[in-house]
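Chemist: For reference, the structures are reproduced in the following blocks.
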Structure I
Amino acid sequence: MKTSLQFFKDMGVCDGAYAVLARVFGQAGVTEFDCAQGYEVMLGMMDQLEVDAARSGEPGHDTAQGWLKWCFELRTRPEAIMYFGDHIEEDVFRTADGQLHETLDAARDHDRRRYAELRKDHAAARVINGVRFGEGGAETWDVVDPAHDDLAGFVAFVWHDSTTGLNHRTVSAAEAVAFNAAEQAARIERRVSDESGAFSVWIRVSEGDNPRS
């Protein structure tokens, strides 16, 4: 994974670490540095890094280990992997159940089959409740079907999943319906690697995406 001084600045490096990095780049006489190679260079500068880090006074970056941890974790950040635009979009897709697929269509077909089966088992587990206030301000919940029921008199709506105990409360029935649809939507990710293929991350595939693979 390539890096540059502007790259580090855009990734949010602290001022103290940036000054050290500028020195490393200058001493090497380069404008770009391989991430792993640069990391090894800094490992050999621990004594000086400790001095410079202590001067920064920035929480998390006031030790050499804090700087090195931040640099190491860059390889797990999608925006870092994709920064130079020369990343590799692999023909590997992952569905929410952890299964890998060679094409987006295969991943979507897998999810359609899987969710069709889940829907049969859990259709009754996810409901939308209408909320009313009773005597003394006590709440009462009634299961409603926003597409068919009269929603007058309800002050709020709560999407509820009895299998997990999760709730999402809103004053809008439409938002509750949208939240329910989003919770049931398939989550498919594509593996993206840096230009060297050494580091990779998983990127969420949007519904409208249609890669050639």
Structure II
Amino acid sequence: MKKKLTPEDLQNNNEFELLAEVSHQKLREFVIEQIVEEKHIIRIYSVYQIVMVLLFTYLFTRSIVLAVKGYSEYLIAVGAALLFSFTLLIVIHELLHALAYLLTGARRVSFGLILKKFIFYALADRQVIASKAFHAVALAPFIVVKLITLVGFIQFYNNPPMYFFLSVMCLHSLFCAGDIAMLAFYNLHRGKEIYNFDNRSEGKTYFYTRIKK
């Protein structure tokens, strides 16, 4: 059975090289750096986000027009989506990250918050995460919320609840930008065997790669 790596294995073994040391207080700066440097994944996601923003603008505008005509339930649905997205959906998003961590074998999962920067994150303290597992953790909220909102769209097509589910889908795309930027970091270093771990007490995440011989 293959031995599970520990942070000490990465830090004290010359088989591994430090790629990045990211302070949780500077997560936004790290995300912006990946957005600037990486082009392929970021370009695709940027197009997706533009589509989502345009769709939400259409839903919001049309719901106002319908409200003027006496059909206020559509505007109520969009308003409910806004309220839900900036409250409960944030919690659900991070819980999905945490669940993905647990399913990939990580333990000591907890959450972080930088309120003044409106940054929320899940972490697995001193648990070494391989590349495939990290991709699963990063994409879990995007995939799960996307599937649920698509089911809601189909189930309530052309009815007021459809506006709720589509609006949540659009707004959630904004929450996933940081997750996609983290994957962009991996794409910048494609071909490398990358491992990372969080250190809650230090407030940092470390990324290491195995040195090819």
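The numbers here are math on the coordinates, done by the rules we state, and not lab data. Please read all numbers here as calculations on a predicted model, not as lab measurements. Cβ atoms are built from the backbone, for glycine too; each structure is taken alone.
Chemist: Match the computed value 1.17 of Cα Rg over 2.2 N^0.38 Å to one of the structures I, II, and report its label. Walk me through the intermediate numbers first.
Modeler: Details: I: 1.49; II: 1.17.
Considering all the candidates, the number was obtained from II.
Chemist: On distance in nm of label points 7 Å out along Cα→Cβ at positions 55 and 151, which of the structures labelled I, II is highest?
Modeler: I
Chemist: A value of -12000 was derived for helix-only ellipticity at 222 nm (-39500 (n - 2.57) for each DSSP H run of 4 or more, over all residues; to 500); which structure in I, II was it taken from?
Modeler: I
Chemist: Out of I, II, which has the highest value for Cα Rg over 2.2 N^0.38 Å, for residues 7-110 alone? Each step should come with its number before you reach the end.
Modeler: Details: I: 1.40; II: 1.62.
Between I, II, the highest calculated value is found for II.
Chemist: I have -0.78, -1.03 for log10 I(q)/I(0) by the Debye sum over Cα atoms at q = 0.27, 0.36 Å⁻¹, for residues 39-78 alone, calculated from one of the structures I, II. Which structure is it?
Modeler: II
Chemist: Same structure, new question: Starting from the value 20: which structure in I, II was relative contact order in percent (Cα under 8 Å, 6 or more apart) calculated from?
Modeler: It traces back to I.
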